[in-house]
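Engineer: There are structures below to look over.
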Structure I
Amino acid sequence: MTRRAYTITLIPGDGIGQEVVPAAERLLRETGLPLEMHYAEAGWDTFQKVGKSVPDETLERVKASDATLAGAFTSPSGSQKVPGFQGAIRYLRRTLDLFANLRPTKSRPIPGSMKNVDMLMVRENTQGLYVEQERRYGDVAIADCVITKGASERIAKVALKEAQRRRRKLAVIHKANVLPLTTGLFLETALEAAKAFPEVETYDIIVDAAAMKLVRDPQSFDVLVTTNLFGDILSDLMAGLVGGLGLAPSANIGERTAIFEPVHGSAPDIAGKGVANPAATFLTAAMMLDYLGEAATAKRIDRAVDTVLEEGPRTADLGGKADTEEFTDAVIEAFRSLAPHEAA
């Protein structure tokens, strides 16, 4: 019986995304899975060409796909908005209601990676301060922060279900002591949802205390759930504990579709030089395969990446001298050498 092919949209985006996504395509083709992969455009460069960061045809292709793998997206920074521009990934998250952002952090076999770390940040992905509703009145700037009971409840349930599959511990991170109406609502809703999951040890922790504990005792965490801004900041801190953003995968998941993207940015300073580290994109591709039900192959990719991180060659950001192609070749060779049962 012939297996149904998975339809995958690949969006390289900007900067080093143009290098790491094709590298991931090479690795995905090595899996032998029935993957129909198609490229699409989005990002700052696309906006400059066509006046939209996410063209309509890209949006429709993502909707029609089983999953999407993205690279990196540039957004201009500064106090002045670019007329008509919307950040590509934030637009996709809101438009497709990709409400759950999952960012795993795991110890890796490299110098400087803390040992025995294995945790998952579950971040509400559509609300908070990231609704981008800002106003300026002379020397005063005001931003809306939107927290709803419905969005808080659904992200809490995602986190609780993830905790069920892991070590059954969930930290609800908040700042309700200062923001009782916004993050207070989030905390109240998450704790209420936890009553339906008595097997999960659910506790709350203030965000600044959580940041300190992540640095001093990250091994004590299993699953963490929080609002958009807190999750964005803390997940980068988490990545720094085990090797940096070059090893940080993530997923944006909704009810109907999902977009997977490495956490790192577009890195314009090294873009086009062929030296970008594709490891985060490989680990993100593994998350995508796991989402599609291909857990064994996902684990095999994860193990192959760890093999190369341990034995070399490594890219410059990890203290090595390998370029993108050399690192990709090594991971593909490690994947080929690893029998499927060994990955488990």
Structure II
Amino acid sequence: MTLEQFKSIIIDQSAAVKDALVKLEKNEQKILFVVENGNRLIGSLTDGDIRRWILKDGPLNASVEKVCFKGTFFVKTGYDLVQVKEGMRERNITYVPVVDDNHEIKEFLLYDKLFNNRVTKRPGHLVDADVVIMAGGKGTRLEPFTRVLPKPLIPVGDKTILEYIISKFLPYQVDTFYLSLGHKANIIRSYFEELSPDYKISYLIENKPLGTVGALKKLEGKTNGEIILTNCDIIIEADYADLLKHHKDAGNDMTMVSSLKNYSIPYGVCKVSSDGKLVSLEEKPEYDLLVNTGMYVLNSDLLRYIPDDEFFHITDLIDKISDSHKIGIYPISENSWIDVGEWIEYKKAVEKLSL
């Protein structure tokens, strides 16, 4: 395939990391090839490269040249097709740039074309973890809808919020889900009984409000692996297999999925000394922050820290284990997090998911 056909996966070395994130979201390949002087290959960039950069506290306005992987697999014009195929299999990659003696990209070789469209199943595309969806709250921020319907059953397009969340796990061969239910629990159970889905649902019933993780105590002794915990009012667009792998590779006891948020102040911001003197004036500054999305990966042994039948939030658990256990983060882009927990965000979510 020619270079012209692959403009969407090429980015200049001077582009900022935050711009690369946006471009990665818009292409299905989830990889960018970094070039200089038009099309001279420097390296490649994936969301994993950007994630590692963020975790090292790297600035998002840094150039992608500082972040990209310089050891990108490429071949020269006049390549040996057998060696190309071997290289793609060994590295589990789907795109190979072809460069000339000046290292300028001339074309791309595609896995599905070389192997007659037989795309093999990529390793690691399995989530071997219990998935728990916390759906016991009253959803007061979405009133008056939630005076009639429980929040998890509010429609987003042609599905309920809960079905959207579940659908994101199905490609990873997850076939069992735990729902913690409290408010209007019978309505939710009746809905899924009539729906009769292909997947299995087990219920963790809260006879009284137990906070964001109190119901997890009911799983103690029933699971010994990892637990993916998510709120019922968020939709996370991410590679859940990669999330689980990151959690394990980092040696985390808990991993918080965190979204990048960019805040721009439309005014000049004053920095003032203690005696009231103006030190500096920064025009329209931008701040990049990582915020909690409401999705976590937890090792099941953390369940012992949750009290029996007591109101207990995830923040209480974090406070309890922060000195003795490793808590990490898994950064995702701002557009990979859809929050439907309040009206303004709900309307944005409906619009986004209907595109």
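Each value in this text was obtained by applying a stated rule to the coordinates, not by laboratory testing. Note that the structure is a prediction, hence the values are computed from the model and not measured.
Engineer: Of the structures labelled I, II, which one yields -6500 when helix-only ellipticity at 222 nm (-39500 (n - 2.57) for each DSSP H run of 4 or more, over all residues; to 500) is computed from its coordinates?
Structural biologist: II
Engineer: Follow-up. Compute Rg/Rh (Cα atoms, Kirkwood Rh) for each of I, II and report the one that scores greatest.
Structural biologist: When Rg/Rh (Cα atoms, Kirkwood Rh) is calculated for I, II, structure II comes out on top.
Engineer: When you work out relative contact order in percent (Cα under 8 Å, 6 or more apart) for each of the structures I, II, which one comes out largest?
Structural biologist: Across I, II, relative contact order in percent (Cα under 8 Å, 6 or more apart) peaks for I.
Engineer: Suppose semi-axes √(5λ) of the Cα gyration tensor in Å, for residues 187-322 alone works out to 30, 19, 15; of I, II, which structure was it derived from?
Structural biologist: Corresponding structure: I.
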